[in-house]
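What follows draws every value from the coordinates through simple rules; no lab data is involved. Values in this document were obtained by computation on a predicted structure and should not be read as measured data.
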Structure P
Amino acid sequence: MNKYYRYTSLFILLILLTGIFSSCGKDKIIDTSVNIKMTYGDNPLVMFEEVNYPDGTPMYFTRVSFFVEDLQLQSEDNTYTLMNRDYIDLSTDHSTENQAAIGSSIGNIELPEGDYNVSFNIGVDAVDNAKTPVDFTSDNVLSRVSEYWTGWKSYIFIRVEGKIDLYGDGVVEEGFALHLGGDDAYTAINLSNSKKVSEESGTIFVNMDLKKLFGSGSNLYDIYTTPQIHTLAHNPQVIELSANLPDCFE
């Protein structure tokens, strides 16, 4: 073998080895989604299925929906945004036991394999909350007139609705509508227990335990006095329930 062919062969071998080593060092890219499952205590939460308020009073839920902003996944090196803003209605995906076991997918992105923390905000940031639905185009989630309080000059950040046995007669007949809104209700959710994204699973599961929304013991929300939140006079109740929201997620 002459010198020319020897050097050419070495050059080709070097290129091949460089490609092999560089490909080995690349992170695997995983199609990743975030999934929310609602529970009530240790059990999946099913709309219209009877559960007990933390003090034992029978009740059931008919709707749970909210605005989500800045849904992000953080690794040691980078932050990835899955969603800037959306309106999430978990009710339909939790209308049967089978659906509740599956949950709701709320975002999708391609990520390098690794460990990630999850963070997002519930509500509408103060800048956009100062606007009204007519300020947005029809394809924007903030154009929803039904999710805006004119009297409060605020969007309804989260709706939790259902019925409860307020009178202790064994009949679940009285409706409750806990609507949280106003800048004081804007809530950051930061889940620091890392979730693994790998070829085995590209789904990051987030659990929302709605029982924790009401607090417990001496800090139990007084749903009997205020089952409906609709006026500015209820802002203390809005703040109380909003403060419990971070405890609901894990």
Structure Q
Amino acid sequence: MPSTTSPGKLRLLGGADLEGPAAHNELLSQSKAVALLALLTVPSPGRFLRRDLLVALLWPELDDVRARAALRRVVHSIRSTLGDATIIGRGDEEIAVDATALTSDAADFMRAAESGQLKWALELYRDDLLPGFHLPGCQEFDQWLEQQRLELRERASGAAWALAQRHEDTNQLTDAALMARRSVRFDWSDERALRRALSMLERLGDRGGASKLYAEFERRLRESLDVAPSNETRELISRIRNG
């Protein structure tokens, strides 16, 4: 039976946390429980996933019998902590999180971004999805998690840029400049996002802000990738700086 109470909230953006009724954070000390909850709630809860997929992602080192037993133990731990209705089954081979029992801030963020509630979306996006989290020996899970991080980060950058354009169109120039800079700071490797933000800051007359943003981008790009911005980007900032 679906839960009739307000769903608990799993926070995954900026780190793992639980809030709401029966939120026992000791569950989050179990890395496989966190990983399973992420798989079942990102990008949205309620999707049924096959057990053979889950065990392949979370217990690749075990044979099928032991891996399925490990999955059952983690599901039992989640149900014991958050309630039996949290994890539901469909037949013997598929499980899901009941969205009426548990949802996640990542799912709320995606829903807000898709529905155009951009300000709310950016309030939800505190940081990357589970920053620093990984499962030793689970390469395919780590690849899935990194792909989800990238998609959420790109969506946050897009939301900030859309807000910047809205503010520019309504002559809210300070807010436009703020959102333009924020759209870049979600991903320090996206030069396209940098150039469009620099061009907006130039239009807004904020050449100093453009120069500062470029310098920050250049430093971070060198630190993370050991490369310099492209000629196109350097020519743009040179033109802006020279008026």
Structure R
Amino acid sequence: MDDAETKNDLACRVAVLHAERRELIHKLVWVVRSTVSQIFLKGTGIEVGAGDTPFPLPEGVSCYYGDVRDSADLAKYFGNDNVSLNGRIDAQTFAGIPAASQDFVITSHVIEHLYDPIGAIRAAVNVLKLGSVFVCVVPEMTKTWDCDRSPTTLAHLWTDSGDGGESTRLLAHVEHAKYVHPVLTGEHIPEAKIEDCARATMAAGMDLHVHAWRAVDFKELLEAIAPSSGFAVEAGISSTGGNENIFVMRRTRIA
């Protein structure tokens, strides 16, 4: 076997190993999600943003699937028609969902796209019955394309809570252009052009990660707002090989 054949053989073996690793991680994530589901989910609830990978449900549990996109847009976004959707629900506001009506709420890899995470968490909790749970799956930024960004601070999130994220909106697009775009494309945008690029993607309505957290950062956020928001943090499951952290909040008070 000559050098070229050796390199090709090595490349093929590495590719196979990477594929096997991704499959193992996928199985591990599914096991963790299924365990959370069996422990915490019962009755009837809603999942927002399930896309083509809805959260697993125990037998006898039912779920209404909502999104701000319609079926055609979801199919285009995920590249297949196997999407879970029953109707429109906005994860930022949960508008149209009666207060204290749900046995559970689930969002997976959604909250990082929202301009006001504190408002979104409070809106989700508001539609829960007393004692019911909000399962929030959040990307672990160190294992995603957000890895070169700084974690979103609590002070930043309080600002977003005050104005719906308007004053920090441009910053999210600047961070994407500066730190995420190079990871995704290998292209580094010159510093002098970053703001122009950010304004262009913002004007185009580009869907991106507005915020990014490590497990410790998101836990800090939840602990800061829990007393005033009527919930307690029931569980926090940090990423164990996958790229996500799972937080479970239980509603403790109805005003």
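Match the computed value 1.21 of Cα Rg over 2.2 N^0.38 Å to one of the structures P, Q, R, and report its label.
Q
For which of P, Q, R does helix-only ellipticity at 222 nm (-39500 (n - 2.57) for each DSSP H run of 4 or more, over all residues; to 500), calculated from the coordinates, equal -13000? Write out the running numbers ahead of the final one.
Working: P: -6000; Q: -19000; R: -13000.
Answer for the origin of the read-out: R.
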